[in-house]
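Please treat every number below as a calculation from the coordinates, not as lab data. What you see is a predicted model; the values in this text were computed from it and never measured. Cβ atoms are built from the backbone, for glycine too; each structure is taken alone.
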Structure I
Amino acid sequence: MAQYFQIHPSNPQKRLIHQAVEILNQGGVIALPTDSSYAIACHIGDKRALDTIRRIRQLSDKHNFTLVCKDLTQVSNFTKIGNDAYRLIKSLTPGPFTFLLDATKEVPRRLQHPKKKTVGIRVPDNIVTQMILEELGEPLLSSTLILATQTEAETDPYEIREKLEHELDLIIDFGIIESRETTVIDCCADHKIEILRQGIGHAPMLDS
């Protein structure tokens, strides 16, 4: 049975943040808010929790997960990032973007693209997720919370509770979050930086 935390959107309760991090460190799978939708997340090194996410979302082993990072320092620890990409990401984060980057050896192989050895990175502009990442001290493995029968992410934490309270370890209630796609930007070293999917994030410096 999932725990359910109603966290203040502008002044999150630190004790609840601490409890959320404890749940993650114990192998828990949580639903948490981002700046574009609700996501499902776990500790980066926990294979059992990863398998739980795959089962909940009915994902194949070819699905590409995202690392949710607090800042550029964390991004740099897990990716090979060039000067142009660094400046771009610094200017756009935190915000509703997903950046594709070449992964370092710090990223478990099961999280990398099987052929390209790349990984998706996010630095979301959400105070709760930022506080969790600060205390955790490392990125989260995450995926947008879209169930197999749906085409958009879950928006209502009460509905998430009704559907997944026996599947998750924690649901963080940040209120209704409209489901919107992030803008995906390819920042890999072997070609020029380009937008692969235009979402709600705007990167005017990449406009042609």
Structure II
Amino acid sequence: MLGHFNLQEFISAFFVLFAIIDIPGSIPIILALRKRGRKIHATKATILSFMMFIIFFFVGEAFLTLFNVDIASFAIAGSLIIFVMALEMILDIKIFQETDDAPKDSTFFPVVFPLIAGAGALTTLISIRSQYDNINILLAVTANMLVIYIVLKLTKRLEQWLGAGILYMVRKFFGIILLSISVKLFTSNLTHLIDTFIRADN
């Protein structure tokens, strides 16, 4: 069921997931949330992210099918959230408004979802199952969770080391990167949905 360990497959799967999760690119968002007084627990975020990846890896497609939602639609929904968050970073505006009853803990939303275990990462996880043995993918997920934990633990120190000016530039740069990712995720999955509808009509 899990297959055989292969170092090349493990490394390849690790970097594929690392690129799509892009935890370094999330640092400005994490810092901005903490400046607003929002709490982010590194251990809790890592565990929740790992659980989401593992659960989605084994039952993701079945779970979405239960609600009559395909992966393409799920990815489009996630891309819209990422798009809005990118606009906040680039334009220095606040779109996600906080209500009085909103929790101060931002560990799950938006850190775990959609920043870490977002639609793009979860969709990628399902996609690479056809390329690598399960054991290599699961080990790659575990290694990425370790990286995520370290980054979340060191964000405050990174702020001190880099300074406000550099972090401001980094925030703008990764805002554009995040915006590009959201657009690509949206267009590619929208194209897939349109093709599916056309084939269904024919």
Structure III
Amino acid sequence: MSPKQDTGLEPDEHGDIVRKGYNIIAGKYYQDRDLFENMKEINDFIEHLPDNAVVLDIGCGGGVPVLKILVEKGYTAKGIDFSTGMLELAKKNVPDAELIQGDIMKTDFEADSLDGIISTYAIIHIHRSYHPALYLKIYNWLKSGGVMLVSTAKTDWEEVHDYFGVEMAWNHPPAHESLQMIVNTGFEILFERLVTTGEETHYWILAKKP
């Protein structure tokens, strides 16, 4: 399929494309993706976690590198993904993590219960209309002093395109809008930066709940 803007998809239709796509390509994506390109950002996040932290990985995929690193650090690691294909890989890769199959927008965690929340290469697949509510959820789930690391997008883009041989969907605002949403939610920004790895540039934000 050729790229297109303004797909006109409803948020749930958009999500169905993403979920079905990752169920099919889970193994291939895991093998082909360079999983260790953003260790600097991940380590910056970890440096702000307390001992015995409870950490949630949103869109955990196959569990590597994030969940694996969290478990190795001795943290209580929880991962959520709505792709059953990806979670099957995560079960094998990180058997000690708590894995949850579900849509993050339809899932809830106890307020003030998490020390850290991380999401890498996942929010770009969540329909932008959900982003303000997602950041509010994250804020509420974090304890005071808890930290959030997210990778978002550099540019404003809506697209349905071939990806690893399947139909895939993206829908995200530009970097400055994501930053403003996070600030408006009440977070303190610890860093925000564009990071280019390979042929891709993503916008990373580390933020703290006061």
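Structures I, II, III were shown, and mean count of other Cβ atoms within 10 Å over residues 57-64 at 11.2 was computed from I. If semi-axes √(5λ) of the Cα gyration tensor in Å, for residues 73-128 alone computes to 18, 17, 11, which of I, II, III did it come from? Structure III accounts for this read-out.
When distance in nm of label points 7 Å out along Cα→Cβ at positions 25 and 161 is computed for each of I, II, III, the one that comes out at 2.7 is I.
Taking relative contact order in percent (Cα under 8 Å, 6 or more apart) as the criterion, which structure among I, II, III has the greatest value?
Between I, II, III, the highest calculated value is found for II.
As an exercise: helix-only ellipticity at 222 nm (-39500 (n - 2.57) for each DSSP H run of 4 or more, over all residues; to 500), calculated from one structure in I, II, III, equals -10500. Which structure is it? Only structure III yields this read-out.
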